[in-house]
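None of the figures in this text is laboratory data; all of them are computed from the coordinates on show. The model shown is predicted, which means the values in this text are computed figures rather than measured ones. Cβ atoms are built from the backbone, for glycine too; each structure is taken alone.
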Structure I
Amino acid sequence: MLSDRVLATWENCPIETTLAILGGKWKPVILYHLFDHTRRFGELQRLIPQVTREMLTQHLRELEADGIVQRKIYHQVPPKVEYSLSPLGQTLKPMLVMMHEWAVTFRSENAPAPE
């Protein structure tokens, strides 16, 4: 089931739907770190030290609600939860790879002059 954020964009421009799913400072970064690896919450926190615990939790919940991320809970002590990309989430990889490549080109062409 799609989140209300996504459903609210359904009749609008498709870019709005994409932004409703991927919008937010940390969602693309989270997805990048899940591309080829299943990660635990603590791993994601270490990989993205600037994100707060609350924001990481919120973004993971939204990505899960929209079917982009899968969460697997292991019933053990201490509890263990792993996050990975769903098959739908995997379809975002080419777009985010293109964003990465664009940023590399942008940086190389617009690097600040050395002082």
Structure II
Amino acid sequence: MIMKIAIPVENNLLSQHFGHAEKFLFFDVEDGKIISTEIAPTPEHMEGSFPEWIKQNKADVLIVSGIGPKAVEILNDSGITVITNAVPEKPRKIVEDFINNKLDTSYEEVCNHDEHHHH
């Protein structure tokens, strides 16, 4: 079975915030190996647009550093697993670490997004 993993990207690294990504990489994984990669520009950023777009792209897993609680709720309700606090690294390394159960999810966001804007 193929699993599709979505990674928000900024400056060729995992974006520190889901809603600020300039593009997404989608990795198809089968039998513990990356079998294909697709780059997609992000949709216009409006409330709920990114989670809906991730769902339309048929992702099974979303790996992010930071993401708002509402977006996580929308994605989880759509059956998409959200892994947060991933350390911003090269997307391929993140996916390989995820496949091998070595993903570092100790990253802490520096600001509290609930205080000054909503997603």
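Observations on the model:
- Among candidates I, II, the computation of distance in nm of label points 7 Å out along Cα→Cβ at positions 2 and 18 that gave 1.5 used structure I.
- Given 95 for volume of the Cα convex hull per residue in Å³, calculated: source structure among I, II: II
- Distance in nm of label points 7 Å out along Cα→Cβ at positions 10 and 42 - structure with the largest value, from I, II: I
- Structures I, II were shown, and helix-only ellipticity at 222 nm (-39500 (n - 2.57) for each DSSP H run of 4 or more, over all residues; to 500) at -6500 was computed from II.
- Among candidates I, II, the computation of mean count of other Cβ atoms within 10 Å over residues 34-41 that gave 14.6 used structure I.
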